[in-house]
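Bear in mind that the values in this text are calculations on the coordinates, not laboratory data. Because the structure is predicted, anything quoted here is derived from the model rather than measured. Cβ atoms are built from the backbone, for glycine too; each structure is taken alone.
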Structure 1
Amino acid sequence: MKIKSILLISLLLTTSTSLLAQQKNNTLDTQIRKIIYAQSAISQLYVDTVNLEKMTEDAIKGILKELDPHSTYTSAKDVASLNEPLNGSFEGIGVQFNINEDTLVVIQPVSGGPSEKVGIIAGDKIVEVNDTAIAGVKMSREQIMKRLRGPKDTKVKLGVVRRGVKGIQHFTVTRDKIPVYTIDAYYMIDPTTGYVKISSFGSTTNDEFVKATEYLLSRGMKDLVIDLIGNGGGYLQAAVDLSNHFLNNNEMIVYTEGRSVGRHEYHAQSSKMNIGKVVILVDGYTASASEIVSGALQDNDRGIIVGRRTFAKGLVQRPIDLPDGSQIRLTTAHYYSPVGRCFQKPYTKGDKKSYDMDMLDRLNSGELMSADSIHFPDSLKYTTKRGRTVYGGGGIMPDVYVPIDTTHYTRLHRELAAKSCINTTTLKWLDQHRKQLVKEYNIDAYRKAHAKWLNDKPYKMEDLREGFERFNQDFTVPQDMMDMLIAKAKDEKIEYTDSLFDATLPLLRMQMKALVARDLWDMSEYYEIMNPTSEIYQRGLEALKDEELFKDIKSE
């Protein structure tokens, strides 16, 4: 154990023995030996027993803490879950679920997944895993997921309660690889405008995007709205691949450069799509790979950016695997947009707390209320090929700025959401009415058509849309659902006035309708209902029609 810990520290500081040999730096060698001697002395001579593994991890974290805010350490047990959203799959039983009053409720099984194959359906409540109760025992979401997930081809026994069926049914599910999608939604806004919502940039993002846009183009799409609101980024290469679809051959997308790594440029490689105008929606949580895409289209005069100044992460991390399976993500370079601007906001090494307060600072400075509160020095101004002014040094400044609406969510709405009243009520109401809704809106036909679509098989377009279009037009949140919500709010001791409730009601009803749609269909339908309530979304649609905005923007 002692030798392993000493080698781990040595590998962390040098990344490889070959790099140490190349350095031949007496100062570096002295510092490495200093740490080795200190750990050896502690492990052998310290008065009490020490946890060498924890001491090693604490040493690594201490070193990284003195660097930039994005150089981080991940323990071996957390590496897989950290990379899961970007790698495109995990191994488990294949259900989308929610926790309703301490019980796991299946929203829907993954099409063609292991749970669907054995007969688990939407609305089922999983109450046992391998004969261990998971309902009514205050088990955390993480603990439940740990029991449901496991290596491919292993079996897990589930106890399921189904509405209308007495007792607990038992299913044995053989775990398998379950896809993780990075595109949350895609649909046609109007007969010629498509919409794609990207939640992160992972290994499957490009393939997902191609499939989504093929569907939209088949529906008549000419222009496209790309929603990157809240997208925290991911793989640089995924951002490059997506940008590639909008730029001319050899146009620059991004370049990276660091102290020990040379400049590396990424250029478009002839896979341009037949798409006209492009609008990208962003906000203060649009970061990293999302900023690469936004910057590439803005600098190359290919798209209009709408929203608020982005997060401002312009640092490239290289994952370095350590011998015990743990990993550090070490910042090795900055990335720069085609015109040479770096989006990274200023930071002080070792002061992550101040760095994390940036969004609050933006609010306090008035920036989120008005673009006039943002001031860029002349040194951070850049010019695109067509003469448009863009800015560096602190995220991407949108072409159309949309201030935050602090009145959008009332205090009552925020309290109801914080105490899970809205989700819980919707799930409870759905549990009572699911069978009726599935029949009324032909959900089974949708599921079959959608499964075919996912597997590149012929499907009927009307089966994907007909039921939802009727729902979107006709469905209104019924009074019995609102009564359930009011009762839940009373149980949670949430106080409000009649005027506050009336002010909250329109958006609340829209959200609950969207949640019902999400559980019956998918996330695309949720966003199709909710997006019109977003000011950034509305301004994005207005921007598409503004010929003055697009006079210096390339289409197709």
Structure 2
Amino acid sequence: MNGGERVAEVLRRHGVQFLFTLVGGHISPILVSAKKAGIRVIDVRHEVNAVFAADAVARMTGVPGVAAVTAGPGVTNTITAIKNAQMAQVPLVLLGGATATILRGRGSLQDIDQMSLIQPHVKWAARPDRLRDVVPALEKAFEIAQEGVPGPVFVEIAVDLLYDEKTVREWTAAKTDKPNKTAMEKVQSAYIKAHLTSTFALSDSPKFVDPPQAAPRAPAGSALKKAASLLNGAKRPLMVLGSQAMLRPQRVAELVAAVERMGVPVYLSGMARGLLGADHPLQKRHQRRKALKEADVVLLAGVPADFRLDYGSHINRCKVIGVNLSEEDLVKNRKPELGLLADPHTTLVALAALVQRGGQLGEWVAALDKREAEREAEIDKMAEDRTRYCNPLEVCRAVEAHLAPRSVMVGDGGDFVATASYIVKPRGPLGWLDPGVFGTLGVGAGFALGAKLVRPDADIWLLWGDGAAGFSLIELDTFARHGAAVIAVVGNDAGWTQIERDQVVILGDDVACRLTHMDYHVVAEACGGEGLLVSAPDALPEAFDRALERSRAGKPVLINALIGKSDFRKGSISM
């Protein structure tokens, strides 16, 4: 087996179904071997989107996503996506090509110090020097990506470790086997042959180890009892569930049942959005800040007290139970009265046997529900406002009206996507994908691609701000080539509106905030999809019906929805 075949076998044994890439000469053996091993190779138009797609696959399956990129610019192009995965705590494996081991540091094509560049952004990085070290490095990479707090890992594999020994020796001989060698050339030739012997020594029979089944970190029984006591004694308990609660997607039904048995009102954030479906009576969606300030006990499961909780000020009047795999996140800004360094999923399932508050919190739940209804009425009123083109709330309501039960929404944008988050209700677990705490624009196409591959029979809705669409619009070509019939909706207000809102008010200038009402739908047509332009609200239903019809027939669709200005999110900037 050459190095590429060894890499493919490790991926296969770890349950990898998709390998995302942008082709490059340094990694060709990996791609060819993966295809032969039955792994679907998906080539994108920019390396960052290969990693975003792998990220989405990992979130939705629990199996680390994998991307392979070529040396130099191929690796540097992935940094934003790798950092996003690190901060979102997503397990993925990035394979980076590299120059031949003997040419490192000698000015070879695309040879840079990739290890120093990427190490701050991953849990672990490795660079095997010999063929026999490739398999152990990859197996360790998968293990580390998933243990403890999940995250990305990087394995650099030199090109001479990927091709078979015979081919590598032939390439080398072509450059060194010269007639009438000088003394120096003889020394150089001997050195190269010795290097090759070392590179391929003891590598004839690679040993593969089956992936270990790591047990989730469970809380101590005494800590569970204390948590249950606090929740059972509370008059106004709340739970906030975040992405870390969703690290076991194959067991999501178990988590839903646990939350329902506990009977405590819950706010869902990040990857936990959609956990309870669209209209579950326990789930609250609006006025979270007010609710947290009134609660007497709050359980934070996989959620740090960062800017999203105003650095802990939302929960400074209550007792806090923190559950997190990260010791740093567990105490960030607000040390909990009871901190459990444990897996949120496992903890919630265990707590459900000790906490069952259903039917005991009528007054508290009624107060929360009243506030929910008031906010919904405000949204209804603002959706009736007439704007130029379509009111953005109307467009979001058109999305909401067309969501099927297994739909997945990908949010990539500022103002438009944030507006949608108040209106559009994820239909079920893993039904919402967004970048996470890093707030990265440009995740959309990669996330949507990964989601469609994991759920080929589901409607995948990509909600794009017109600014964010510019980062990855060309990936509509990837959708078309690989049969990923995504529905993209561009909220096109010709500007970076989330920034403009405060910049103009505070600084009196809209410099760098203006775009144009670009023909995004025409780009979609050019890439092999279908493009639809909507400029008036009465055209929304027909356009969305058409998008669903064409997508379900196998064609990617983009709806270019021209929208006007709204004050719905005035003063919403986060620092």
Structure 3
Amino acid sequence: MDRRPESSSERTAAVQGWRARRWLWVAAGYALIVGYLTVRDFGATAYDDSYFFKRFAINALDHGVFAWNVEDGPIFGSTSQIFQLLTTAVTAVTRTHFVVAVRFMNALALCGLGAWLFRWSARASATPWGGPAVALLALGSPIVVGTVLTGMETAVALLLLAVVLTRLFPARGETLPAIAAWQAAALTVAVYLCRPDAAVLPAVAIVVARLQQREFPVAYLAWLTALMLVVWGTSWAYYGTPLPLSFYMKSLALQNYGEHMVGLGRHDKQLHFGVTLALSAPLLWIVIRSGARGVTLALLVASGCLWAYHLVSTNEIMGYRGRFYLPAVVPLAMAAARSWDGFLARRPRWPTLLMLATWAVAVAWAYAERAIPSHEGFFIARLSWPAYAGMVAAAVGLMLGSRHRGGWLGPALVFIGLMAGLVGWKPPGPTRMPSDLALMRKHSREVTTVRGVFAVARCLPGKRSVYHSEMGVTGVVLMDRRIVDLAGILSRGPGIDGRPFQDYCEQDQPEAIFLPHRNYRVLNAEIQAAPCFANYRRVVDRSSSPLHVRADLHDAFIDCAPNLARWRRRSSP
């Protein structure tokens, strides 16, 4: 067969095409990181809040209403409306392995996030590996990769943010893409529907980047206001409130949990923002060292605004490993990728060496002093030292190895550092794909707040009402019961509308009451002082949320659930 030799122009085009697609190698490496953690921890305990989505989804599929309790009607308990729709689709496919399926969905979202951002970052730098390597450092952080296991919306929100921000801002230069103000506003609203607080990021970045255009920011804000009024009005018409109930209960200015919870929140902020700042420091250094301006500055300012919002206004309940601050990683990664060429051109190099040394020492000190998540504390929030060491090694490899001729050494060292840190944090183990029931039983062994929930399901058949403040596992195990959220996030009750507990207790006469988590001191004091509560007998002592059963049901319940004796003291009332 005769073959014509390729022309030099064809060979040049082929080489250039391969170089333009080097980001695919980085995406493949990131997929390995995400895939390892996902498969390794299919059987890990999920966040209790992640089960909220399943109960809402089942009620939507079976009864046509997004309600926590069908008889109470719709309730704005799911902060992320887009994730609620996605998990409803997952529930339609499988109800027995919902948690595993959601983890797989989150893994796909993270891989999509990586591919999208690596491709964009490849255009941000003149060096073919530079931009993707910077993005890999950002997205390979253990707190980002760890979102695949939570069962929450963070991974999907990060993907949507990347799609929106890369549509709004160029990889290089200061010429902004042509886009109508209403389109920019619609993209911002899409982010809001997935993660309300994250809408701060495109909103601030758009206004800051287009300040000199004058007319565009005004038109954008006008469209954004109009569209948000439609969203809030729709939410009010359906749910009876324009904002998620969690907004009211997790805002420092609105919450009524008492000073003790506020004090715990301040401690949590130190841990959550501390780990976010510790693992974002190399990205911040790249941007600052190169001299941020224009689009890069706008992205940096947006990240800072989201961080400031949570630092100032949020009570970070269930904010494990800084998940409230994580959306800011996307614009920060974009800013760092855009700054990479300027960073490489900076001389002398000794300030960067000094920064890396200081940062490594600071992270080690913070870990030793438990100022950031460590191997101690609540098991879901732990982060062991290899994860930090791997991140430090990856950052050093990026900043020093990328100066190697060809540039490939930098991303290779980033991948090696991140993967080694992940394996050190999560060593290889047996892979399982457990059912939701198995995971919930595991949860009940590891988390004391739901001790007795399976006994309630078995020994109080046909009963109607249960009160609790820890609602995820409780809501799914007791799917056929009316579950009142004492914390006020998933149902109207004493935690949200100001009516005293006594009124609700007299009205409902619940068969079982789990006292709110012991950290809700004000609410616990009110409940235990209520005359109605005197009609309940404690059946589980050794728990952060002791279980009480109504007196007329107590004896039969104890006979039905003798295994609860191991969690009772002899002197239990």
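A value of 20.5 for mean count of other Cβ atoms within 10 Å over residues 144-151, calculated from one of 1, 2, 3, originates in structure 2.
Quick check: 3, 14, 24, 25, 21, 11, 2, 0 is what I get for P(r) over Cα pairs in 5 Å bins from 0, in percent, for residues 216-287 alone, calculated from one of 1, 2, 3. Which structure matches? Comparing all candidates, it corresponds to 2.
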